[in-house]
Structure P
Amino acid sequence: MTKKSKRGLWRSAKTCLGKKGHLSVIMPAFGLEDVIESNIEQVYSLLNGNIAFEILPVDDGSGDKTADSISRVAAKHPRVIHPVYVKTNRGKGNALKQGFAASTGSHILLLDADLDLSPERISTFFDVMLQEKAAIVIGSKRHPQSTINYPWHRRLASAVYYSLVYLLIGLPVSDTQTGMKLFRREALQWSFDRMLVKAFAFDLEVLSIAHSKGFKVAEAPILMQFGNKVGCLTWKNIKQVMVDTLAIFYRTRILKYYQSVEVPPEFKKPPLISVVIACPAPSAYLTECLNALELQSYPNFEVIVLPDESAEISAALNLQVIPTGKTRPAEKRNAGIAAARGEIVAFLDDDAYPERNWLKHAVKYFANPDVGGVGGPGETPPNDSFMAHAGGRVYANLLVSGNFRYRYVGDRVRSHVDDYPSCNLFVRTSLLRQIGGYRTDFWPGEDTILCSDIVSSGKLRIAYDPWAVVYHHRRPLFLPHLRQIGRYALHRGYFAKRFPATSLKLSYLIPSIFLIGLIVGIPLCFVHPVLKVLYLSTIAIYLLATLISSASVRPAMWMVTWLGVMATHLVYGARYLTGILARRMPCETAQFDHPSEKREKL
């Protein structure tokens, strides 16, 4: 092909991009250390000299040397290759969203980094975009001009999924999952501001959101060489895709969620954020936390660490270390509030570490003057031990946390929450100083009182964003987890009397009701046979419900979680009743000491 004919291939692309626009190619990668470098070079060679572009390879927490391979090729072409490194693997949707946050192009191409789909068709995508006047062009395996080498079982799975999508969502496309999609920036921005899915069904959610807004979607032919790879078609992933697809249907057709989700205005100038970390002393967990803060995409923040005693803590951050003596976390955080220079204080536990865009996702809500605080989920880190993961699954279990499950697993955007833990909580500094910071006579539970103070006036609210994620190390099952649950339940029961606005709720009382029924039902079984049948039937239903809710593809994890859920119900129920009956909490009079539980080593 002559140079003239090659230039002709890109005529539509140049028309779409205009004089000032350029293309951002986002390439999500996981476990591709052997091929990612050459694949990026292939895309670079194709685009170089034809259109203005940048390439953003995103390493999605690979456990191999994918990140090193990306760094090498980026060093060769630093002006146009801008890598993004995600510390923890959370799915392709999350990786693409992080890549988009770092991009600057007027047009965005999402391209799987394994290059099963030939990048040679990029110019064709621009042709379709121009001809169809579309905001989005997606590759389709069913396009009559597509050339594909694709196994029969994946063709079958694709056909079944397409039928399901058409039935549930009514999306007018024949293929949502092909990993090559071209967007005008405003179309992808609209979708990413509202999307929730972080894994495989994100394609469907992005397209559903954009289509419901009125952005036109067109299809283009692809060249696919799948080869003999197994790919991601596992039973676990199939299950997750089906669950996410049904959730998208529910949000699209039933809740009409995407049309009503809150998207805050942008700040003209990013405010300074003071990240406050209360801790007993330097630790491996604290180092992990500070290392994650160094990777934050938000540029304007300081970090205040509050250990018991003076300590040398090295980090490439705007860092203050303020020794406090052996005091409660509330007193430490109050010292952090006093020293904070930022307009917003972000409270973070030392045994938690944030996602790369943690600050960026949370701070945007403060552009609304009626927002006093913002929270996000505290998910279980992937490197936690088996029993710690089991403890995290118990917290995230629907029959344990109920309506408050969003604290442990990313949920939908919520415009109002009234109680949120301090492991991941943002509050305006002026408001903190106005209400006097944290109450220092309670531990735990001081964050419940703080949130009550924020929302009790009715003038300010606490928002929740599922993308403002921190990873919070869990107490392992059984004893450390149950001791923590017992402390929480004791204070929640006591707070039901003292602070009913946030603590006197049926969901907190249900475990106690269950426990009382369990005990009272035993003698009633001897009163009448019908009562015995009713009692045993209730127990059987409970056992079945908790068993199903604890389901896991790993039998050992399933059984341990099941036992943990039941033990959590019993301990919480007993300790909640103790709190209701207590005249005061031991922490109101006892001198504070750090919990004796040893932290796990990383």
Structure Q
Amino acid sequence: MTLLGWTQILAFALAVLLLTRPVGAYLHRVFEGDRQPLPRILGPVERCAHRLCGVDPRAEQSWRQYALALLVFSALGVLVTYLIQRTQHLLPLNPQDLAAVDPALAFNTAVSFATNTNWQAYAGESTMSYLTQMAGLAWHNFTSAGAGLGVALALARGLTRRPGADGAPSKTIGNFWVDLIRSILYVLLPISILGALFLVSQGVIQDLSAYRELTALEGAKQILAMGPVASQEAIKELGTNGGGFFNANSAHPFENPTPLTNFFELLLIFLLPAGLTHTFGRMARDTRQGWVIFAAMAVLFFAGVSAAYWAESQGNPALAGVPVDQSAGNLEGKEVRFGVAGSALFATVTTDASCGAVNSMHDSFTPLGGLVPLVNIQLGEVVFGGVGAGLYGILVMALLSVFIAGLMVGRTPEYLGKKIEARELKLAMLYVLIFPLVTLVLSAWSAVASYGLSSLNNAGPHGLTEILYAYTSGAENNGSAFAGLDANTPWWNLTQGLAMLVGRFLMIVPALAIAGSMAGKKVVPAGPGTFPTNGALFTFLLVCVVVIVGALTFFPALSLGPVVEHFLASAGRAF
């Protein structure tokens, strides 16, 4: 652990902090303001999009209408992307004459990108044509992020809206189509364009040329893949989609060539999730509410990155006593241009957010270093989290925290002046239980079935960690993986697809139902027994609830995986 490494981590955290307020204010103006930015330029484009889609921007939806619109839109997106993959050999922009994608893999990939997971059981440069990458995968990077952003705003509206002038409570939570169009037009598209131009200036490629054959220094022939990389790279990070144009993801020099691009991509990942906390504070008419959520996320982030950096700086315990110089830490699976600090920071950020992009191989981390990204996902990816998903996830946890606080003081819990009753708690518990149920059931099944075990390249606790990580990543829509698992089999493609669908939509629906239930409630004035939710005490309680829920659910499985592996490696035993 070096001063330079800590400087890099602290500089990143400071940059996120400084950007949170302006980004949050901009998002609030886009979605809740009376006048959107650049009205003379983007206003006509938005109105044209509404007319083409038959959308009345003044008509709001109930939570059921909002959920139905999102589900139908996502289902059609899965179908279109599946068809593009299955017919890519007949379509243009296929410079390598790539064949049609296998049906099971096409299903898995279509679901993966529609759910903002971007789990990839294939090598992008040798499987997907340029048209598939752009019209199928990059398109989903915008729409899935926009959908998640809409859900977060819908839940925030349900929690923060007050009765109208006539005193009647609101029963609507916004309009899905308006939120989706605005998220793409005012937020995702302009930032992605600027981000892509910056990445191109730093050496990330962006072209439609054929692959190039070069002669290496040793005289051997080597094929260099080309393609529209920078445009996909910008939105995959900004939309916390993850995935990659190349199999090596952000470890590939054509995707992430320098430490500067590495820092920039990290900022893109946290930019919108952090900004949304301030947006929520503005919607609640108390910015301290947003800063409390930001503080809870920041505490968990620093705990994770500190543990990961420490573990990777110690070197691999399995090599203790072997004449190998590990003074620079555990460099296995890492790019030298990023080093231990840059790799540990990227691994923490990408699993804190629902991103899944990687600049190093998590499978090559030390047992405790690999434990950090796994635990980050299992906390529900509420440590800033994905675009939208992080905010609506942490708000569900906030409701549970307020309920616990209400039990302590012996009165009905309230959040932002609205009472939390049995219906909201049942929905919150449904939200919390879906993820571990899918993850643990499918992990246990694959750990005992021959068709699940056949994909492993490692036995013992490390192999169990690979299985657990795969379903954790899929069900929580992260998309990163331990690389020792061959997931491109019918069993893994189909079960991962199921995990991603359940983890996305069966968690979104309860969140929207909570929004609808809370939107119809009147605001009650705070009393002497009201637990304050805008101070340090609530930050502490929120952090504890997030950690306890994750620890109680997954600790037994983690004990059999990375924890056992660490002790075996420290004892010098094979694993």
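Values as computed for the structure displayed
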item	result
Read-out relative contact order in percent (Cα under 8 Å, 6 or more apart), computed value 19, structure in P, Q	Q
Per mean count of other Cβ atoms within 10 Å over residues 117-124, the highest-valued of structures P, Q	Q
Parent structure of the calculated result 0.60, given that FRET efficiency 1/(1 + (r/R0)^6) of positions 301 and 509 (r between Cβ atoms, R0 = 30 Å, to 0.05) is the read-out and P, Q the choices	Q
Structure responsible for -20000, with helix-only ellipticity at 222 nm (-39500 (n - 2.57) for each DSSP H run of 4 or more, over all residues; to 500) calculated and labels P, Q on offer	Q
Highest-scoring label, criterion being Rg/Rh (Cα atoms, Kirkwood Rh), among P, Q	P
If mean count of other Cβ atoms within 10 Å over residues 189-196 is computed and equals 17.8, the structure in P, Q	Q
Answer label among P, Q for the case where distance in nm of label points 7 Å out along Cα→Cβ at positions 269 and 485, calculated from the coordinates, equals 5.0	P
Structure with the greatest value (metric mean projected area of the Cα convex hull in nm², for residues 45-340 alone, set P, Q)	Q
Mean count of other Cβ atoms within 10 Å over residues 381-388 - structure with the largest value, from P, Q	Q
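Every number here is computed from the coordinates shown, using simple stated rules; none is lab data. For clarity, every value in this text was computed on a predicted model and none was experimentally measured. Cβ atoms are built from the backbone, for glycine too; each structure is taken alone.
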